[in-house]
Structure P
Amino acid sequence: MTSRRRRSPAAGNDADATTGATLIAIGCSAGGPPALQALLPALPGDALTTVVVAQHMPARFTTLFAARLARLCALTVMEPDDGAPLLPGRIYIAPGGRQTLLAAAPDGIRFVIRARQPGERYAPSADLLMTSAARVFGAAVLGVLLSGMGTDGVLGLRSIKEAGGGTVAESEETAAVFGMPRGAIRAGLADRVLPRQEIASALAGACRREGRR
């Protein structure tokens, strides 16, 4: 299967936009769980990079999903609590039905978990997560949009690109629902458009690891 790699006309990143990420922010909706179950176990167990996932799910379903991923992944997988510190080498699944953001605090980066507000269509929202991640981490963020319906994540990827970070969108070849990736691609926000199996390799390669940062 041949992959497609596209450079956004507005891209200001270097040729490889998926290396050396401190944080990987992933957004997905319909079709996202199978994609995450294929991608996240590919991350190396000695990774120092943190992964935060905004998967559209109702409350409590994300708790069960995080437990399932924990059995598959080499890295620790958990749902964050409000005010919890963002730790290296962890995979965080944003709690369903609420919004998850990142904020700088005097003692590091912490999670802000808040109620869904009127007018917010998606919870957790990839846009809100990614925009907050870009504000905190700047060019050290890699944003990824996987299978999903709607346009959530497009504004988030824009924020990451404007901060100098890298962006990846799942290709139509493997996305069960192409809505979210398609929105980013059409807006010229995807540095790379890859099928799922190549995203797994890209994410593993993007991870900071002991002795290779």
Structure Q
Amino acid sequence: MKHIILIAVLLAMLLAAMPAMAEPGQSAFEVLPVPEPNPDSDFGVDINVNMDTIDGYLGLSDAVYRDMRMLVDPYDYDAIGGSSIASATIEGFALVPYPKLAPCLNMPEALGEGYDGPTLFSIGEDGAYVANYAESMQLLERVFPKDRAILLMCGAGGYAGMTKSLLVGLGWDEGLIVNVGGYWSYNGGHSVPIASDDSGDGLYRFGGVEFFDIDFTHLTPAQ
């Protein structure tokens, strides 16, 4: 009997220590744990809300979900066991290509050359983010509302971490931004296909998810 009681107590302690899972439609402000980067993560992936637990935090109100990958990334992520093609994402996440927001920093040499086109922001010598276009902040605030929780993902967690640094550096509340990690380690039940090669011709067709792209030709260069 003592053994049964001890097991029950241990289970109760374990359940109490686990973050509460949310019901779809609940407010993110009620159920999301305070963001806490995992000290063992190179990218600042959250210790509570990550690829192992994200299924329990989908569909929340007062939250936006952003996948920071490009549809096809010039970096050779296949060289490090990932994928340069965003073949799938998680239900509710909209794609926003981080490389078009700001420069990619400290990328592994094995990836080769990445995106070298225009970006909404550059990074000054002092590490501050500088708007390259008059509309840069307006576009950023449209995609990442300051009054909502922001859940970020990418392939491995790097672009999501860079996005969090960008937002915090420009005045967003760090306590509302969660890096949930990378799709390449996701084993949950809410995958949504993006790219397909059904014909076998080697040409991928994209569709099925919301995608925020940036048309720089319609933007006004900052003075």
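Of the structures labelled P, Q, one was used to calculate relative contact order in percent (Cα under 8 Å, 6 or more apart), giving 24. Name it.
Structure Q accounts for this read-out.
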With Rg/Rh (Cα atoms, Kirkwood Rh) computed for every candidate in P, Q, 0.92 is reproduced by structure P
If you rank structures P, Q by distance in nm of label points 7 Å out along Cα→Cβ at positions 27 and 155, the highest one is Q
Value -5500 of helix-only ellipticity at 222 nm (-39500 (n - 2.57) for each DSSP H run of 4 or more, over all residues; to 500) was derived from the coordinates of, among P, Q, structure Q
Value 1.2 of distance in nm of label points 7 Å out along Cα→Cβ at positions 75 and 179 was derived from the coordinates of, among P, Q, structure Q
The value 18.9 for mean count of other Cβ atoms within 10 Å over residues 59-66, derived from one of P, Q, belongs to structure Q
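Values in this text are rule-based calculations from the coordinates and carry no lab data. Quick caveat, the model's predicted, so the values are computed rather than measured. Cβ atoms are built from the backbone, for glycine too; each structure is taken alone.
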